[in-house]
1. Taking distance in nm of label points 7 Å out along Cα→Cβ at positions 18 and 58 from the coordinates of each of I, II, which one would give 1.4?
2. Determine which structure produced the value 35 for relative contact order in percent (Cα under 8 Å, 6 or more apart), calculated from the coordinates; the candidates are I, II.
3. Quick one: distance in nm of label points 7 Å out along Cα→Cβ at positions 50 and 74 came out at 1.2 when computed from one of I, II, so which one is it?
4. Any idea which of I, II comes out highest on distance in nm of label points 7 Å out along Cα→Cβ at positions 2 and 82?
5. Between structures I, II, where is mean count of other Cβ atoms within 10 Å over residues 10-17 highest?
6. One of I, II was used to compute helix-only ellipticity at 222 nm (-39500 (n - 2.57) for each DSSP H run of 4 or more, over all residues; to 500), and the result was -15000. Which label is that?
Structure I
Amino acid sequence: MEIREQIRAFMINNFLFGEDSGLKNDTSFLQEGMIDSTGILELVSFLENQFCIVVEDEELMPDNLDSINKIAAFVEKKAQMFPMNVDKTAMVGV
């Protein structure tokens with residue numbers, strides 16, 4: 001499963017009660033009110049566990065975490081910095 005699909009599945013299951021509701025890859029989670037500060041912590045925990053990355057405090061910003069596309073780009077950037085940490089099967093199609 002490609003990274004965007006994994007993020008989409010997580011968001012749908014954890015924040016949209018299992019309903020897609022037209023979630024697009026560029027939908028802003030904050031503007032749509034889909035996620036709050038507690039939700040960001042859940043999202044970060046998912047990303048760290050799923051993709052074997054560490055999200056630093058200074059990286060907790062909308063530029064990195066506010067849409068499926070932004071998260072995918074962020075994870076890809078982290079993977080390039082620490083290529084041995086990221087599950088390559090999770091990166092298919094990025």
Structure II
Amino acid sequence: MKNLKDGDLLEKPFVIDFYADWCQPCKAIAPMVEQLAKNKPGVHFYKCKIDDAPGLVDKYDIRGIPFIVAENNGKEARFAAKQNTLVTELAGIGL
């Protein structure tokens with residue numbers, strides 16, 4: 001997984017995991033996101049630390065974390081990341 005900062009280019013299809021070091025729910029979901037990244041080699045997974053990328057936080061209108069933004073074949077998914085819905089949400093756009 002690549003760390004994403006303002007100005008970085010995204011390769012598609014992609015999944016961005018917005019997080020903060022102090023966020024306990026972010027830490028809880030991180031192993032699941034990392035496992036998904038290993039299981040889906042054709043998808044570009046990024047981690048975006050909200051404190052390091054205010055431009056991306058604004059661009060994607062992130063209001064809470066953990067939060068996932070994903071894009072595949074022109075379809076976008078945006079959702080609060082939860083362990084029990086992460087796989088289902090990504091499957092909804094074919095990831």
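1. II
2. II
3. Working: I: 1.2; II: 3.2.
This figure was derived from I.
4. On the way: I: 2.5; II: 3.1.
Largest value of distance in nm of label points 7 Å out along Cα→Cβ at positions 2 and 82: II.
5. Details: I: 15.0; II: 18.4.
Biggest value here belongs to II.
6. On the way: I: -15000; II: -8500.
Structure I accounts for this read-out.
Read the figures in this text as sums done on the coordinates, not as results from a lab. Not measured: the values here are computed from a predicted model. Cβ atoms are built from the backbone, for glycine too; each structure is taken alone.
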